Structure P
Amino acid sequence: MKLLLGLVLGAAFGAVLQLSGASSHTKIVNALRLKDLTIIKLILMAIGVGMLGVHLLDLLGLANMKVKELYVLGILLAGAIFGVGFAVSGYCPGTALAAAAEGKPDAWMTIAGGLVGAMVFAFLFPELEEHLLAVGSYGAVTLHGELGIAGIWLAAPMGALCIWLAHRLPGGAGTP
């Protein structure tokens, strides 16, 4: 049942990406240039709803929040690799999959590059693990954990702020 729910939610997310234009390289570039804020609004809405939803599910005991350990060097390297890939291809993983489903060849190249990169990393990780994990390893850290409060107390105002910002930003290209 969980797999079916995942499939349905994934298909719904892909449909929203496609319908919003997030699978369009041009629309992504225009968002990065701050010429068309549609995708930025979509991202803010997804963050807000996701943040509230996950924390509410956790509060009700319907989700299991597992926080990955914080490795600063790993995050910095992964962020740099992701940023370069995004800049070169114009897609992030989700938008590349949506664009590939539309049959866009550049998206297929992005997916292939991501899979090759993941495979190379998987083969190199045993050799790099000691070095990557030795610098800036802090364990499972959360802001709400450091403050000693329940996650919902941060998620509610931050999620609401993201949703509010998504509504307040101007619309698509040429919209005030």
Structure Q
Amino acid sequence: MRARRAALTPEENSIASSVICKKLMQAIEEHGSHFSREGKAVCVYLASPKELDLSNFILPLLERNIKVLSPQWNGKTYSLAEIKSLQAHDLRTGPMGILEPAQEEEISPSEVGAWIIPALALTTSGKRLGYGGGWYDRLLAQANKDALKIGVAHDFQVVSDLPSEPHDILLDAVIDTKDLYFFRRS
């Protein structure tokens, strides 16, 4: 999966990112209560160079005054911090070379109404293969049970089955560049 994703041209990744952002905006329209419940935030990732870039999803959320969070390294593990903007002064480069919020205030995962989660691979039943650190599983273990968990990926990253561990958290939906698989909520 890493090799297939790395083989994409920047233009192909940009087109796929645009498709995913449009589908996420559609999900807000259809399942808006999870994205804009009073006091609830949306957690998104800030993309590494080969991941789907969610900037065109994040910006409209910020314009709607929806609180947007992202993982941030706190020296021991990843916690959540607020994205104030996508401007350079509001971001910093984390230890893995990925942008993260610059401000230091940690926000509880229980404040998140919807999670947008990257993956190396996903299944059509909500299993997720991450990058091996278990960071999202640890954050999701602290999330509200009713928080919406959406995995995003290129269509080739969605497979029929993946190995799983007892601590793995199932997703509620998978959005790829061709399809939307919704499992828990309608």
Structure R
Amino acid sequence: MCRIVITGPESVGKSTMAAFLASAFDGVEVPEYAREYVETHGLDYSEEDVVAIANHQVEEDLRLQSKNSLVFYDSWLFVTKVWFEEVYHHCPEFVLDHINDHSADLFILLKCDLPWIDDPTRENGGERREYLYERYRQELERYHCNYVEVSGIGEARFVNAKRVVAEFLSRRDDNLKVRENE
């Protein structure tokens, strides 16, 4: 299994990029569960809600690990970890344990060069978005993750990310069968 995480703050195109890359490389897309949860339950969430989101993310990740496939995650537990720390000033051990024991093969950290688009599930625009970008970058560094920062407007963003994934996959020496769609 090869796990590639698309991460970054709100409104940088993570969902669109994860879907694009999964399609381009004939992979599996894992949508952002936190967004689905907040769309259903609203922004008036509690710590128990974030625990439920984290539990779902861990269970989904463990379920997918038994597959021999290329998986593109729209966000991952780093975002949830930072969410816990920023809102509740701590992070549950099970989240930290999973991050330590099950890191992804590649993280694509999307830069904040796209305009902010407000929607009912977002709460961190403006300077907060830049601050969170830096927090995610620091977490990737702290955990010694393999990551690449990707920028670009319009088609250039997709071309840049696709090149990063293609170069990464070309260096892998496992038997993962990956086919890049034209």
- Task: Can you spot which of P, Q, R the value 1.3 was calculated from, given it is distance in nm of label points 7 Å out along Cα→Cβ at positions 1 and 137?
- Result: Q
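Here Rg and Dmax of the Cα atoms in Å, for residues 113-160 alone has been calculated and equals 12.9, 34, so which of P, Q, R was it run on? Could you put the intermediate results ahead of the total?
On the way: P: 17.3, 43; Q: 10.8, 30; R: 12.9, 34.
It must be structure R, since only it matches.
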- Query: For which of the structures P, Q, R does the calculation of helix-only ellipticity at 222 nm (-39500 (n - 2.57) for each DSSP H run of 4 or more, over all residues; to 500) return -24000?
  - Reply: P
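Every read-out reported here was derived from the displayed coordinates using simple, explicitly stated rules and does not represent laboratory data. The structure presented is a predicted model; accordingly, all values stated were derived computationally and were not measured. Cβ atoms are built from the backbone, for glycine too; each structure is taken alone.
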